[in-house]
Structure I
């Protein structure tokens, strides 16, 4: 039974990793399921040999149990984070009056927003139509392998898709992380007369808002309001898992 469960888990994990990998997504949220799937597959294949190896002495049995305990604790910690970020953020229609709308970058390709970024921009556009007096800010530097900044691509997408005027937008074009998105957009908003103590909408993917709002407060945004954009179904599991490692990294680096 244990061997069968491992084999089934291996197939599920490999599927969760290989499908987005084939679509060109390459990050920890993709690599970890593939790695765990390969390990589970190997254990299922060599189950008898592994059990024989564990039976040789007590230390090997202890190591085997400790490995499973460590995996269980890790899964629990992932589940805890997912519970924290699930359902976070408001819809555009539910957002109270804000002084500004900040759209966080999420990746571009061939001069166009990737699906996750397009969903953030679509959500921000809905809010901008509802609150036309709010200053709209887009933020993001030049992605690896690209020639144009995320900020410029985001502004063009909003102009071409929704008719929003890029000349009145705040366009930040240097940042390469969420911390820098907010750190460098803040002064640009202030230069446009926006007080960072006022309510400001932070538009990002649903899974990303928990971390983004913590960072925004650390960067001097007094009343950040999370506005959640949906996550593409193809990559939902993987980006939520990637966010686990991003949160751990942010905490380790003292970003919030």
Structure II
């Protein structure tokens, strides 16, 4: 297995009002396999989004190291960190589109800001991506004119413009109905199969998002449990994992294990 990202004994804590510390990550170690999809799950406040921010260097770890393709994110800054971030594409909850820009302008923005490509080449690249994501014909629309699912598509199109090696998805289906959620997940799977990026998805949408997972990480009170397949989760003897299964995955996974 080729490793894209590796956490080694990573610690992250925040001060509490009573003067103590809330340990979000307590000396956790795990790897993200290259070209695969890892889903990070857990209750609210367990550090899922914090983990993404640590990977991007938007937040500094209080201990340990985080390696992206062999480079320690915790020991780089300035232009070196900016260069490292070009390896990533990010899709946020609300797609984070600029309301004053059209679909075309939103998608073209990374190419205009981070490359020296001419407008003709930019137009060709943007049009190609829009075509792949079934967005052609919507280039002149503004975000307010789009459905939630369309905005997600535009956000994904923009995130793909710099050919990222790693895609980070932070609650990508928030606010979408079940049918649209399924369509977005299908889009993610098809795009990853075509492009080949490493995918990390933070989501509350359990167990549906597990259909995409090659690996699942469950966060709980600073600890991380890593599972090679979603079907392995109900087999854990840990009390908090069993509680996670009962409250989020339902009996279907448990019954599948019994029948198996």
Structure III
């Protein structure tokens, strides 16, 4: 059919991890505190005519600074999917926290796609407060400003179609201009929630993650995600280690490294 939407292959690249506590992952803490690991992902949507990298992770140097366990460079891992940063034309930034934008300079020709409220937030009055700016790296933010001066950032104001089969949705809450994506795949629309929910449990329990700008917007964003997803099984959280357990690798040697998200979960 001439108007049929493209079906994207969708992947999560796991590039870093850290050990944490349950009390650190929910506003108000948790009555059953215990270990709660956090994984870090970069995502890739590969279409028949156009592909998109979604977020760009952080560097090995940033892992040392932030005391994260760095597993692999996510940009170099693109080669495992037959892609390269040198030829990548589109990078979607869900927001400008250090773990989502850190490798932007490794994409020499890409156009970056960002919600306009996020750049205002990251360069505005609230950044004088450490309790808010601690999730940003100033050089990352300045780098995106420089890219904008070079004509390499496309800004959006709210919900928009990025390309046939991919839509952007402004959520806020966790950051001032956080966005999530809805991506058309062989199993229907998959919602890549990014940090609207770090873990499935944030959404299931109605408790936002502790790094938050607006608690009300963060809580409301769970419903925004639900409304865009055919089912809970079509929602992908931003940092949950369960993603690697629930979804298969594209081939056996990539188990624990890359998960394929455009197929139904296996667990």
Open item on the list: Out of I, II, III, which has the highest value for distance in nm of label points 7 Å out along Cα→Cβ at positions 156 and 196?
Closed with: I
TODO: Can you spot which of I, II, III the value 45, 32, 31 was calculated from, given it is Cα extents along the principal axes in Å, for residues 20-107 alone?
DONE: II
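Can you spot which of I, II, III the value -10000 was calculated from, given it is helix-only ellipticity at 222 nm (-39500 (n - 2.57) for each DSSP H run of 4 or more, over all residues; to 500)?
Details: I: -19000; II: -10000; III: -6000.
The value was obtained from structure II.
Taking 72, 34, 31 as the value of Cα extents along the principal axes in Å derived from one of the structures shown (I, II, III), identify that structure. Working shown, then result.
Details: I: 72, 34, 31; II: 57, 45, 41; III: 50, 46, 34.
Source structure for this number: I.
FYI, it's all coordinate maths here, none of it is from the lab. Since the structure is predicted, the reported quantities are computational estimates derived from the model, not experimental observations. Cβ atoms are built from the backbone, for glycine too; each structure is taken alone.
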